[in-house]
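Given below, in the form of C-alpha cells, are the structures.
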Structure I
Amino acid sequence: MMEGIRKSLKVSLLTETFPPEVNGVSFTLAHLARGLCAMGSEVEVLRPARKTVGKNDEPWSEVDIPARPIPNYPQLRFGLPCYKMLLQRWQEERPDVIYLATEGPAGFSALRAAKKLGIPTVSGFHTNFDLYLKHYKLSLIKPLVDVYLKWFHNKTMATFAPTGWMIEELENKGYENVRRLSRGVDRELFSPTKRSEELRRSWNAGEIDRVLICVSRIAAEKNLDLSCKLFQERIEQGKAKAGVIVGDGPERERLSREYPQLIFPGCLSKADLAEHYASADVFVFPSTTETFGNVVTEALTSGLPVVAYDYAAPAEYIEPGRNGYLAILGNEDSLSSNLDKILRLSGLNLATMGREARASTKTADWKKIIGRFHRDLVEATREMPNFNLHQPSEPTCIEAHA
C-alpha cells in the first residue's frame, strides 16, 4: 500500500451537500477535504450554488455548480447537468484525481467530462437512494435506480464505502473494486464531560431520571415515527422522564405536533449538540437506510449506550450488553425490547455501559482514515494495476442521454 507516501494532490470533490448544510455526508466530506489539505493537497469542492456559504477561512476552495431545490425539501439542492462547465474548468485547471460524492445529474456530467479528459476518477457510496424510494412512494423505479447506481460506480476506478457491511452489500449487487473509507469522530467535541445538569433541568429531568435521545435529519427515510412512538410510550409508562429529537427536516413540524410530550430543539451548533448528547442517557437510532450513521459514533463517544439495528455503524461498534444492544434489521419489536432492557439497568450498570460506549470508538481516528484515503487517491493517479480500471458497457438509457 505504499506506506509513508506524502504526495501533494490536486483533488476535485463534487458533491450535492456540504457545510453549512447539516447532515452526515456534509460533515464527512468536510473532514476529508480538511484532512487532505492538512497533508499538503489542494482541494476544490464543487457543490450546488446556494445563498448561504460556509466559513471563508477553510483551506479548500469552493465552486458553484448550477442547482435547484429538492422538491418538498427546500433546505437541500441537487446539482443540474453541467458537462460543458466542468469540461472547460478541468481543461484549464486539471485535477490529479476527481472524487464523486453524488450520482445525480451533476455527478453524471462529471463522469463524462473526466472520461473525456482522461482524469482518474473515484466515487463514494454515501447515500442509499435505492432504499429511500419506498419512503417517497417511488418503489416502482427501484430496479432502474439499482441498475444506474451500479453502472455509475463501476465506471469509476474504485467505489469507497464506510463499513464492511456496506462493502458486502455492494459486492453482492455486482459493484466492482469497492474500497473502505471509514468515518472518524471528534473525541474532544463529543465527550461525557459536556453533560449539563442545567440542560437536564430544562427537560424536567433530575439526576437519576432517564432521558432518551435521537439525533437525525427529520425526514421520512429516517424512520423517526418509531423513535417518537417508543419515547412517548416510555414516558407514559414512567420508564423515562424525557425524549429529545434533535435535528430539522420536512417531518419535524408534523412529528412535533403529533408528539407534544417530546422535545424538538431543532438544528444545533456543534457545541450545543455535544451538550445534548452528553446530557441524555440512552441513544436510540431507528433508521434502516444508512450507509454508516455518524450519529451512532458521536453518541457512543459522548458516553451513551446505543439501541439500534444490526447493520452499518451499529454493527461495527456495538457489542450487545457491553455498550448497547442490536436489533434484527427492521424488527421494531426487537428494537423496543432492547430499549426496555437498557432502561431496566441500575444506575451503576448504565454508567458502566456508558464508559464502555466511549471506549469503543477509540479506533475511529480521522487522521488514520484520511491517511489511508490519501494513499488510495495516489494509487488512482498512478493507475496501479490493482485498481482494475474498467469500462463496462453503458445501459441503453444512459447512452441515449450522453
Structure II
Amino acid sequence: MEMTHTKLNTEWPVRPIGELLRRVRQPVDVQLGQTYQEIGIRSHCKGIFHKPPTTGEEIGNKRVFWVEPGCLIFNIIFAWEQAVAMTSENEAGMIASHRFPMYTSRNGKLLPEYAWRYFSSPRGKYDLGIASPGGAGRNKTLGQAEFDQLKIPVPPLSHQRMAVDTLAAADRAIALTEDLIEAKRKLKEGLAKLLLTGKHRLPDCKAQWCERSISDLAEVNPRTAKPPFLDTQVSFVPMANISEGGGLISPPVRPYRDVASGFTAFQDGDVLVSKITPCFENQKGALAQDLSNGYGFGTTELHVLRAKASCSARFLFYVSMSEGFRARGVANMTGSAGQRRVPTGFIQSYRLRVPSLPEQERIANVLSMADRRVKLLQTKLTALREIKRGLMQRLFADSTSEVRLARGEDRNAA
C-alpha cells in the first residue's frame, strides 16, 4: 500500500533535525542503597508517567540518565506510535534509561516545545515511522542516525511560539472539560447513592418505602414479540455499542432476518444489564430507547429487565447502574476466570427498598438531568478535540493555509 502524506510548507526552510537539536545526556552514577525514580512515556501522545521508586541494587548495570526539564523526549521502542513528550519540572531529579533520549535546541532556531508539537502531528508521526526501521512492535526502533537526518520545516520563532501557545491553550481547555466531566460524574454517583437508597428524600416525598425484589418489579429476560416482517429494520446492539456508564452508542440497523436467531431480543423501555466480566464491573448497560421500529437484538451477554406497571423503567435502570447492585452482582458471579457471569437468579432475587411510582419518576428525573449535563460536556469535549486536530493540521501540514492569532480588528469585525 502506498503511504500518502500532506505537503510541507515550502515557504519555510527545511533542515535536518541533527542541525536543530542536540542530545542531552547526563549519566547517573548509580549508588547502591540510593532510591531512584524512573519515567516512562505513553504512546499516542499521552505523556510521561512516573514509575514506582527503585533502588540502586535493582537498577544494577543498566545505563540511566538524569532527566532534564524542558526537553523533547522519546521512547525509541514506540516512537513510531508517537511515544513522545516534553519533560517538565515534575520530572526533575528523576532518571530515564538509554531508551529515552532527550533533546534541546542546538542553535536556538527550533524550540523543543515546537518540535514536540510537530512530532505529535500526523506529519510528525509519518516522519517518526520513516526514522524507525524494522518490523512492528519492539523491532521497530527509532534510529539515532535516521532521526538526525529527518528534515522538517523550520518556521520563524514567532510562528513556533504562536503554535506552541495556541495548542497549549487548546490542551488547557480540553483538560478543564475532562476535569468537569469527572467532577459531574462523581457528583451524580453521590446523588444516586443518596436518592436510590432513600437516605435523601426529595421535597414533599413522604410516602413510606417498601422492600421488594427485582422480580416483583420487573420481568427478567422476558419473551419479546417478533417484528411483523423478516425485512423489518431493527436495532443491532453488540457489546461494543453499549457504553460504560450507561447508554447505547449509535447501534446499527439490520433487517430482522439477519438477527432472528442467536441474539438477545428486547424492545423500547427495557433495561439492559451486561452479565459477563469485565463488562458488568465496568457498568455496561442501557435503557433501550428509540430503537428502530421499537425492536432491538444484541449480544447474548445481556440480561433484559422489563419494568412492571408498579415500577419506573428509568428508576430500574438507575438501580441496575448503582454501586450497590454492581458490587453485589460481582460477589455472586459464577464461572471460571475470564468467563464469570452474573446469574439470572441473582437479578431476580436482588432486594431493594422502593418508593412510590411518582417518587421513582422524580428520582429518575433528577438523575437524568445529571446525565444530560455530563453528555453536554462530553459533546463539548469532542468539539474541542476536533478543533485541536484542525489546528494541528493547519499549523504543521497544510502548505496553503495560515493560522493567525486574532487581532483586535478581527474580533471587532466578527
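A short reminder: the numbers here are calculations on the coordinates, not readings from a lab. Every value quoted in this text rests on a predicted model; they were computed, and no experiment measured them. Cβ atoms are built from the backbone, for glycine too; each structure is taken alone.
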Work out distance in nm of label points 7 Å out along Cα→Cβ at positions 36 and 220 for each of structures I, II, then name the structure with the largest result.
-> II
The highest value of distance in nm of label points 7 Å out along Cα→Cβ at positions 292 and 364 among the shown structures I, II is in II
Value 15.9, calculated as mean count of other Cβ atoms within 10 Å over residues 268-275 from one of I, II, is from structure I
When log10 I(q)/I(0) by the Debye sum over Cα atoms at q = 0.11, 0.20 Å⁻¹, for residues 108-227 alone is calculated, the result is -0.70, -1.16; to which of the structures I, II does this value belong?
-> II
Quick one: Cα Rg over 2.2 N^0.38 Å, for residues 252-379 alone came out at 1.11 when computed from one of I, II, so which one is it?
-> II
Which structure, out of I, II, was mean count of other Cβ atoms within 10 Å over residues 316-323 calculated from, if the result is 17.9?
-> I
Suppose you compute Rg/Rh (Cα atoms, Kirkwood Rh) for every structure in I, II: which one lands on 0.98?
-> I
